[in-house]
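Input: structures, listed below.
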Structure I
Amino acid sequence: MNQLRSFFRITFTSLKMALQELRVNKLRTFLSLLGVTIGIFCIVAVFTMLDSLEKNIRNNVATLGDDVLYINKWPWMDENGEYRWWDFLNRPVMTQAELSAVEQKAHTVRYATLCYTNSITAKQGQNEVSGIAAYCVTDFFEKLQNFELSQGRYFSPVELAGGNHFVVIGEEVHEELFPGGAMPIGKTITFMGQRFQVIGLLKKTGNNMAGFNFDRSVIIPYNAAAALINVTDKDASDPVLMVKAKTGTRVDDMMYEVEGILRGVHRLPPGVKNDFSINRLSQITERLNLMFATIDVVGIIIAAFSLLVGGFGIANIMFVTVKERTRIIGLKKAIGAKRQAILSEFLIEAVVLCLIGGIIGIVMVLILGWILSGMVGFTVTLSLKNFLLGIGISTFVGVLSGFIPARSAARMDPVTAIRSN
């Protein structure tokens, strides 16, 4: 109990001394703490951003599902470090022939859909919006993508098959074509030279990992687009065939089955490479994991240099503090203070100073996260793990930089110390 009381008394005294050091020597302490603050900020900011981004990606993948294949002529990732676009340019595009073959022959596929994307300009009255993505889709598209409707309804299977001139619009399209929040349901908009009736309005979702931006888009039946434009022109489009695995089916099993079916449709003999690419969201996450690891290393290196400078700064403060309190140290030792008590006092003071710098860095991360949350499209939050990491590193730097000055104070000869000027 006496030891515990002594520890708290030393801690309280050290805290008071550290705060007094801040108050008396503001500029010197600020410059010394700057290295620790920047170092903690770098480490915690990097890990906070990466953790928040990873969480957002995992949520996105969980929503879309990693059991979905995206098949078209362009691979998402380079092969062997080189993206040979000239090999993919003249590949055939996915059509309803491939979709029908998969629907009829695949035993591992739960849903299959085809999506042709076209850039359009839409008009409604005097309002006009360009740069809109028109997603021309077949049945089950809504089963494979994570969008919801805020108003109206989605297409019925009959409307999709018949190619009716109905359209579901995104939130940004709604805001620009119907300013003032006017009700869009039942109104008509014009694009592709035809009038389409709005039957649904999508909730705001932002971009997803599969490359769909439903906020600035319209969704129409594939057959409606096929009647107006050439959806099989390999030079002007790249439709995506999307397939989702049945529950309990391995995605690799589905991939091999679908690959065999499509090779048969394209009449590719054995030994000839595929003239299509099978893409998965896991390809993106794997590449991002490598990128995150690189950023981790760079952030840690930058932070290490900052903490090194900060550690020297704290050590410098503590050496100066020891020199300024030499006579006090001598008096304490003369009346019976032990080496351990003197060592603990200065060591705790160094830790307190580093913690102050670390907390300032963590507060800066919180402010940065609040700012970025409104800019990057997902919430940037400081986790308890990263908060404790910042506190732990601050404490470690405090112990490391304060140990030598504290030991020199503890080893002072009391007579020599009292007589010093």
Structure II
Amino acid sequence: MIVEIVNTGTELMLGRVLNTHQQWLCARLADLGCVVSRQVAVADTAREIERAVRESLSRADVVIATGGLGPTSDDLTRAVLAEALGRELVEDAAVRAHIEEFFARRNRPPPPGTLVQARVPEGALVLPNPNGTAPGLIIEIAPNPMRVGGARGWLVMLPGPPRELQPMFDDSVAPWLLRTLPLRSGFVCRTFRLHGIGESSVQDRIAGPLEAMVAAGLDVGYCARPGRVDVRFRAEGESAGRLVDDAARVLDQHVGAFVFGTGEEELETVLVRRLTAAGCTVAIAESCTGGIIAHRLTNVPGASAVLLAGWVTYSNHAKQALLGVGADTLGRHGAVSDPVAREMAEGARRATRADYAMAVTGIAGPGGGTADKPVGTVFIAVAGPDETHVWKMFNPWDRATFKEVTANQAMDGLRRMLCGLPLEPRDVRQLVTPKPL
């Protein structure tokens, strides 16, 4: 089965919005056994939208178009594609009722333009949207005049906002695909997420042991990010499950200490889950990361059961007044040092009586570095019931990347402590070329 994606949005072409739909939809479809063969993005113009969808329908069994279903003047997808397919737009009473109820719950009358979203192409399957007002649509095209031989096809239209598109795909489109279309059998794809090791190092360790599996049909892929690498195993056919399981065992045997999760799991999700399972609590003392660790942990449902408190002690005065860092310690060693990171973590743990505490202090740049402590220097501490571990890292990235990488290092340090692993992974060669400061 051939699947193509058409993302619409002038904001995508201007670089004002990152196209996350392509990555997210491709991953979801691959999990169902549908590998996307082509993806394009076009501006919000009738000509570009119609041309892109017609071209995709000439090749693909399923075309997924995203965006352009809302109520504003640049939301053209519904009307343009209905006209291209020769379908009249008719009002759907259920969609109209949903729009009216959506605004009634907010004690607001629906703006007049909003009700245009209740007009759907005749014969379309309407997909509910509990997170917004624009419904999704599936149109069967049989025969398909745009394809040689007229083989039938399907056009799926999804709203643009990710908070609407993603649950609609999972709740409506994926079940429809499984019911309706002949999906690829024996297709297995699994992704493993590693922290603290570069992609070249991972490949050096696992390429040899995987040779026979690759010859048998295993596909191996690597995706590098700052301080992290994703490893993907994919296989098809009757032996797909066994091949991927065997590859996973090889990965665990050779780099298992670096693996923190699978699929799309983030470090904060894994950490909250491990703390919850252990019945433990944590506190956070941040300086150079400016609250990112607390922000990311509190994005995880259930974090309130494990996170007691967090401080952003950016100044020396705050480190002393709120965490009990000694003036003598700061005077002798400086704010970016092993002793200060240690006292920050122990002070946060003491103040909250948490089981664990993380602390970070560093130089994000571009100024403030010295010969002994260049920009990118950071000290990370994890205090636990028995001892406090401190380690020094060097993250010579731009400020935003420095903060994210440092947050990852702190959370992975606590994950390692909870798992009984060495805290400081030292295989940090060839991560990703840093952006210039």
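Since every read-out is calculated from the coordinates, none of them should be taken as a lab result. Since the structure is predicted, the reported quantities are computational estimates derived from the model, not experimental observations. Cβ atoms are built from the backbone, for glycine too; each structure is taken alone.
For structures I, II, which has the highest computed value of distance in nm of label points 7 Å out along Cα→Cβ at positions 254 and 302?
Max of distance in nm of label points 7 Å out along Cα→Cβ at positions 254 and 302: I.
Kindly point out which one of I, II the value 0.80 was derived from, the read-out being FRET efficiency 1/(1 + (r/R0)^6) of positions 54 and 358 (r between Cβ atoms, R0 = 30 Å, to 0.05).
Computing FRET efficiency 1/(1 + (r/R0)^6) of positions 54 and 358 (r between Cβ atoms, R0 = 30 Å, to 0.05) on every structure in I, II gives 0.80 only for I.
I, II: which one has FRET efficiency 1/(1 + (r/R0)^6) of positions 166 and 398 (r between Cβ atoms, R0 = 41 Å, to 0.05), as calculated, at 0.05?
I
Of the structures labelled I, II, one was used to calculate relative contact order in percent (Cα under 8 Å, 6 or more apart), giving 27. Name it.
Considering all the candidates, the number was obtained from I.
Among the shown structures I, II, from which was the value 79, 61, 42 of Cα extents along the principal axes in Å calculated? The partial results should precede the final answer.
Working: I: 101, 58, 43; II: 79, 61, 42.
Matching structure: II.
Matching task: -11500 is the computed value of helix-only ellipticity at 222 nm (-39500 (n - 2.57) for each DSSP H run of 4 or more, over all residues; to 500). Pick the structure from I, II. Please report the intermediate quantities before stating the final value.
Details: I: -18500; II: -11500.
It was calculated from structure II.
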